[in-house]
Structure 1
Amino acid sequence: MNQPPLTILLARPRGFCAGVDRAIQIVERALERFGAPVYVRHEIVHNRAVVEELESRGAIFVDELDAMPPGARVVFSAHGVPKSVPAAAERRGLEYLDATCPLVSKVHRGAERHAAEGREIVLIGHAGHPEVAGTLGQVPEGEMHLVETVADAEAFAPRDPSRLAYATQTTLAVDDTREIIDVLRRRFPDIREPHNDDICYATTNRQAAVKAIAPRCDAIVVIGSPNSSNSVRLVEVAQRAGCARSMLVGSRDELDLDSFAGIATVGVTAGASAPEWLVADVVAAFGERFAATVEEITVTTEDVHFRLPRVLADA
């Protein structure tokens, strides 16, 4: 049987970033060093396949610390936690390892510095995301205000426009965030900015790679979980870059291959918390239905690595 031709454009960079890789390694090495169970507060990263793999090794994922027995060992997720969480862990006698991405920790330190200098802080981000909750929890209540849209930025009324700073969630759409920042700069010329862009290198690079392939694609498949902010943003970026038929799938099982009939070129990428084997599965699924030719489109090469906590470094 003759299979219809299909060109697959693989965006690169894609998939795991250094912060996600570090967080997963922390859980894996904690299990090796201390044995099961190791508790994890919230999903270590936003990917169901990763969570299920770690559960099979003995990790137990919980929503809050009170779900753990006294003296348990707990890992905080890559998204970061409010200061109240490690304080509560210490009160309960829990031993904890902090897997917060170092680039998120950088945002936390910046917020602390601004608050210590008496500045009111605007946080650009999405309500309900654990990274946002963690960043808001770095400063006293009322010192940081969440802004999600350009309209929010236009409406924001600070106590003192001359004593203002902003920070951002690390996984936002670059272009959308720039629009909000432009409003803040126009309205508050004295606003203090981060020393370096808060949107992380991995988010920026993955969005740039999607923009590079979108004009050539009839459809784009983004592999990631619906609660993964950077994965959802990749779909939005792809659509705005010229590929209206862009979709999020968790795995090959969610692909409707029949719907790709008549398509000449499909793009494939993955959010920063999606493992490469999920990408390979999706490419293989297309190869079973089509005479597929794979072309990798590289916009940059990443070589970022983050150190593990000292207690795990030689595990």
Structure 2
Amino acid sequence: MKLFISHSEKDKNAAKALVKLLYGLRMREADMFCSSTPELSIPIKQDIYQYLRHELDTESLFVVFLLSGNYYSSAACLNEMGAAWIKQHDYISILLPKFHFEDIKGAINANGIAISFDDDISMLKDRLNQLRKYCEQTFALEAINDTHWENIRDEFIQDVRKACFDGQIDLTHSLGVCVDDVLNDGCAIDYSNRSKTEVTATIDFSKTSTKMCSLVISPEEHDWRYFVQSDRSLSFSASTTGDIREFILEFNIPSSKEPRLQKHFSYPFDNIKVRLTDFNLHYTKWSNVKEINFLVVNRGNVNSGNLTIKDMQII
């Protein structure tokens, strides 16, 4: 039996993360093929397509499909999928972040059991646990310590999410909140004009008893340790109307002793870039960024207005 990782060249870092996971399970080089990993790839002077055909013609082959938009845009990947289907090879699909079951086409069964990175984290870990057991049994691997497995599994999840994150923060996951006042609607999202790259909150303090309203953004990627280590910045543009002349940028990080990191901004606004390291919080504490909040405080001179955030990304 041999394990064949079928993936797009554009998803090579996700494939390398999977190889790292499999090495952690003590898989042998001779039992794996992955074109993005030198020691598991096509030997020198070999014809690429002839070699791939030979690998896919192997009678006992277990194929791992790393599915994504990139995969379905690649003719070579679709050829591999078709060849695996013709040979009726055993397979499992891993749906990379932002690729969904309804996006599955072609020879792969969209209703089959698969590992999806957009599943609940407990479901994702359970599916990976099942993959571990399958590999141990199929390839006669020596079982590893459970704690060691959990570490390499969780690192794999983090590595794949980093590999597939394009830096753009999806602003459709936004809420308008009247702080400490859940009964009134003094901070409302303009849903007619909301998109992945733009969101507007209409704030009216005459409709609420609170002195603070917040535009709350929930990022899909919660683990920001890599971004802090890489000295990345949060970039976005902001604009306001009416009485709003300032706001507070706040990170809600439950894992920190000081979970709310804040930075003030005053009009006129421009394209804003905030270095994450400027908050002087050790990178290990950035493992769970729950919310990015834009707070507007009524200091007696704010009645109403709009706050618009656009083009938020990690750069």
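Figures for the structure shown
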read-out	value
Comparison of 1, 2 - label where relative contact order in percent (Cα under 8 Å, 6 or more apart) is highest	1
Rg/Rh (Cα atoms, Kirkwood Rh), for residues 40-79 alone - highest-scoring structure of 1, 2	2
Computed 5.5 for distance in nm of label points 7 Å out along Cα→Cβ at positions 144 and 192 - originating structure among 1, 2	2
Origin of the derived value 0.10 (FRET efficiency 1/(1 + (r/R0)^6) of positions 24 and 248 (r between Cβ atoms, R0 = 30 Å, to 0.05); candidates 1, 2)	2
Of the structures 1, 2, the one that -11500 was derived from, the read-out being helix-only ellipticity at 222 nm (-39500 (n - 2.57) for each DSSP H run of 4 or more, over all residues; to 500)	1
Computed 21.0, 71 for Rg and Dmax of the Cα atoms in Å - originating structure among 1, 2	1
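Every number here is computed from the coordinates shown, using simple stated rules; none is lab data. Note that the coordinates shown come from a computational prediction; the quantities given were computed from them, not determined experimentally. Cβ atoms are built from the backbone, for glycine too; each structure is taken alone.
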